[in-house]
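Novice: These are the structures, in structure tokens.
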Structure I
Amino acid sequence: MACVPVEIWESRTGVTIVSKRLLPGSGGAGEWRGGLGQEIRLRNDTGHPMVVFSMANRTEFPAVGLRGGMNGALREHRINGVPVNPKGRHELAPGDVLTLREAGGAGIGDPRARAHARVAADIADGYVSAEAAARLYGLDTRA
């Protein structure tokens, strides 16, 4: 579905985009945090079985952190909540939901060098949990 707007995708394919969201914590920690992956949930609403073919990358080898930064999260695919091989052919029955959990980018630099104001903004934006901020970035989130 790459860059096709949801409204176009749904009207042309019969597949409903159930949700699209960023995946908190999927970007590698670093002075410059890696970009977040996203989760896209698609439902087969065609009324017919559908075959999908996937050639996903970043399923075995993550984006590697640089200069002390941490790796990004791996990509994962699921059908009806059950993990499936992200490389290959799968059949979706009517109503089945395919979940694509995209890989996160790698962090660059020591996470503890990230400005605390940026870490606090990441928490406020839902990109990083308070627990991860304390563990990875050394930010004390206790009031």
Structure II
Amino acid sequence: MKTYTRIVYQIVFQTQNWENTLEKYNRKRLFEYMSKTLMNKKCFVYRVGGYNNHIHFLISLHPTLSLSTLVKDIKLSSSSFIQKEKLFPYFKGWNEGYGAFTYASEAIPRLIKYIKDQDEHHKKENPFEETKRLLREFDVEFEEKYLD
């Protein structure tokens, strides 16, 4: 039998030290690059988006990929792309680690809108609080001092 899966992940990671280096004017190019990279890895991409100090992407992970390897590859390739294209002059890299959360298919439309509206969302909730909320929502134990 062939392998069939639909594992929907929201993956989040931050810029180094949560620095606000992802200026809005070039984010679209970064999101397009990340989307193409994910599709080339046979992931189904629902949405890539983010804010000035973090990235969200909503995908279905291809069954041949490991999540940790995928995130590592996306961070490495996007860092190279940012430097090569000189997208964000103050970008120093990505923080170590990431958050990954699974969702039922019914949540996809809400999550697409949430990721699309990050600029508006962060007028109400700062990114650090957003991360803590997500971790609590999924019952992930954490220590604040390790969220940097």
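Novice: Out of I, II, choose the structure whose coordinates give helix-only ellipticity at 222 nm (-39500 (n - 2.57) for each DSSP H run of 4 or more, over all residues; to 500) equal to -12500 when calculated. Show your work: numbers first, answer last.
Specialist: Working: I: -5000; II: -12500.
It traces back to II.
Novice: Please state which of the structures I, II yields 33 when relative contact order in percent (Cα under 8 Å, 6 or more apart) is computed from it. The partial results should precede the final answer.
Specialist: Values: I: 28; II: 33.
Checking each candidate, the match is II.
Novice: Kindly point out which one of I, II the value 35, 14, 6 was derived from, the read-out being semi-axes √(5λ) of the Cα gyration tensor in Å, for residues 71-126 alone. Before the final figure, lay out each step's value.
Specialist: Values: I: 35, 14, 6; II: 26, 16, 11.
Computing semi-axes √(5λ) of the Cα gyration tensor in Å, for residues 71-126 alone on every structure in I, II gives 35, 14, 6 only for I.
Novice: Who wins on Cα Rg over 2.2 N^0.38 Å among I, II, i.e. which is largest?
Specialist: On the way: I: 1.22; II: 1.01.
Top value of Cα Rg over 2.2 N^0.38 Å goes to structure I.
Coordinate-derived values only; no laboratory data. Computed from a predicted structure; not experimentally measured.
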